[in-house]
Structure 1
Amino acid sequence: MTSRKIIHIDMDAFYASVEQRDDPQLRGRPVVVAWLGKRSVVCAASYEARRFGVRSAMPAMRAQRLCPDAVFIAPDFSRYQAVSRLAREIFKRHTDLVEPLSLDEAYLDVTENKTGLPSATRVARTIREQIREELNLTASAGVAPNKFLAKIASDWRKPDGLFVIKPEDVDEFLAPLPVGRLPGVGKVTEGRLRKLHIASVADLRKLDLVTLEGHFGRNGARLYRLARGIDDSEVVPDRPTQSVSAEDTFERDVPLTETEMAIRRLAERAWTASRKEVRIPRTIVLKLKTSEFKILTRCHTPDRPPSSCAEFTEIVLSLRERVGLDPGQRFRLVGVGLSNFRDPDDATSQSALFDSQQSADQVIPR
């Protein structure tokens, strides 16, 4: 079987870089893209700001404390969307197999490319040059035999870097990596692996498939394959987002009355992520997990989509009032989401209030 040639392109500090490009006075200065307020979170930070420890999804007030000289700019998603479309036009010159993940990153399958370049590495290098020359921005790229390795590779030499993982180098590259670098291995899974004395991918390879499935169920099989560099998922062009969500697990189980700050924080993260989509979300979702691991979901589809993060947040908080459980009930997790995405022309008015179990296609990690 012929190995695929996959490129993952990741625009460097995209929102902040667009702001610095368009305003010369911001170049070289720490720029934080965020609404500045007690309940706001950082959408993006320039590399100058990152040197102070500022990161995306961090509370904006904390970012201000870490970097008092930072320039805070309210996000302009329509402008970022316009630049993103130009970047995708560049990608399409080389292959029709382009799977956008967000405004600032995408997978490209260049097993066969449209420009006749001799290698995936040459394609990636050419794309980065075109982005620099035509958009006056930088992008990092990873080249690998599959999607998950390409994504790891694009982060390897950021910013403005290119890293290639050849098929024959996969095993050697993966072995020393911390298991937390594998996609889908968050803090909870990493903690469970640590209890099994698994810290690196090399450690993970020592566990057979049956053992992993015994500890992690279906996810065990996925861990087994990823540890060996196996990922058969294809690059799917124009895959529509079905839902966007953000969730958090509390350090201790809390009553419902103590979830408001977490809900507000998660709502802003979900709202910011949803602004990366051209399509419009129609349904608002609140997810709760009790201390007994029972999942509760409350959903609402208003007559019209919320027009602001504040309106979205208030709807989520109103859904919390519909959780009719004993006041003594404790919760270990809360999640906030937007789903039922529609094309702008198809986002017709609906009104429905319903409870359901709902899965999220895109989850923003803690």
Structure 2
Amino acid sequence: MEDAWVEDGSVRFFVSSGDVKDSFSRAERDLAGLGYMPFLRSKGDRLFMVVLPRPSLQPTRPIWNLILFLLTIGTTAYAGYEMSIILVRNGLELDPIHGALSFSAALLSILGLHELGHKFMANRRGVESTLPYFIPFPSFIGTFGAIIRTKVPAPNRDALFDLGAAGPIAGFLALVPIAAIGLRLSYLVEVSKIPPGTIALTPPLILGIMSHLVGPPSREGTVVLLHPVAFASWVGMLVTMLNLMPVGMLDGGHISRAIFGERSHRILSILGALLTLALGWWFMAIFMIYFSLTRHIGPLDDVSGLSMGRKILSLLIMGVAILCMAPAPGISFQGLLKLLERLFNLAALRL
């Protein structure tokens, strides 16, 4: 410690550089025992530490997690029933209850493993967090996803990256076998016999590849009609893609904040919201634009860099986002590729 002063009600210290990551970790543990929380930041070529009172952690009531989960089972099962009844009326399925339950189980498995990935990593990194909150939402998919809430910032950029990446990776590993099962159960129908009200989807790259590998063999004049389990995997791909947008406090926002820092994260947040809008998901894009206006608090130690292994892993995560890219109905990939090229060029100039 080189100097100390009080500013805005917090104690601040200029600190010496050196083995910053380990030294700060030890200081953070010691101060936590005294009821304080430190933040390590840079100012010019000097490092300073801000010490604030540690926020009191209010106990959560798991009963609300359970109630929301049960409600989401109901709303997703109803969504699955609505899509299955059409299949029954066209002689493709025998029992809409089977389709309802299989859709709900498949979708909640993907969302649940996604959130459990976050919870596992939060526990591993010593970050206080809640159990998953599932969000029931009466719609054609029956839910607005699920979230967990962290109660304290991540200790450093490595931990922030891990918290953001764990969920999408776990969810992706879950949706791949579910997609394979769903495609095996899907139906090949003639174009003239497509049930009324069926929505034509532009399949994500991973779903298109898997359809060729394990789906029903297509021929001219036919289309693949997705089984509810396969449709659940498509929803999982959409959720994965949206979560990996480098926006605000989304998973991709945590990852981009860990890699690029605060200023670039704000720019990427705006670009991510614009890309979501271009993909046709305007409702989510509005939320993202709002999130992009909120400052990301960052990790406690915002000075130590990200490990090389995580930088390499970020390229694989970008690959997952591309594989899961799901345009809204009516949006083509050709127009998107041109837009992506412009956005990447703009981001390169800004970063």
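Supply the structure label, taken from 1, 2, corresponding to log10 I(q)/I(0) by the Debye sum over Cα atoms at q = 0.12, 0.19, 0.20 Å⁻¹, for residues 124-227 alone with the calculated value -0.48, -0.91, -0.97.
Attributed to the structure labelled 1.
With helix-only ellipticity at 222 nm (-39500 (n - 2.57) for each DSSP H run of 4 or more, over all residues; to 500) derived from the coordinates and found to be -9500, which of 1, 2 does the value describe?
Working: 1: -9500; 2: -19000.
Traced to structure 1.
Hey, FRET efficiency 1/(1 + (r/R0)^6) of positions 236 and 260 (r between Cβ atoms, R0 = 35 Å, to 0.05) derived from one of 1, 2 reads 0.80; which structure?
It traces back to 2.
From which structure (1, 2) was distance in nm of label points 7 Å out along Cα→Cβ at positions 156 and 316 calculated, if the value obtained is 2.1? If you can, show how the numbers build up before the last one.
Working: 1: 3.6; 2: 2.1.
The structure behind it is 2.
Rule-based calculations on the coordinates, nothing more; no lab input. Quick caveat, the model's predicted, so the values are computed rather than measured. Cβ atoms are built from the backbone, for glycine too; each structure is taken alone.
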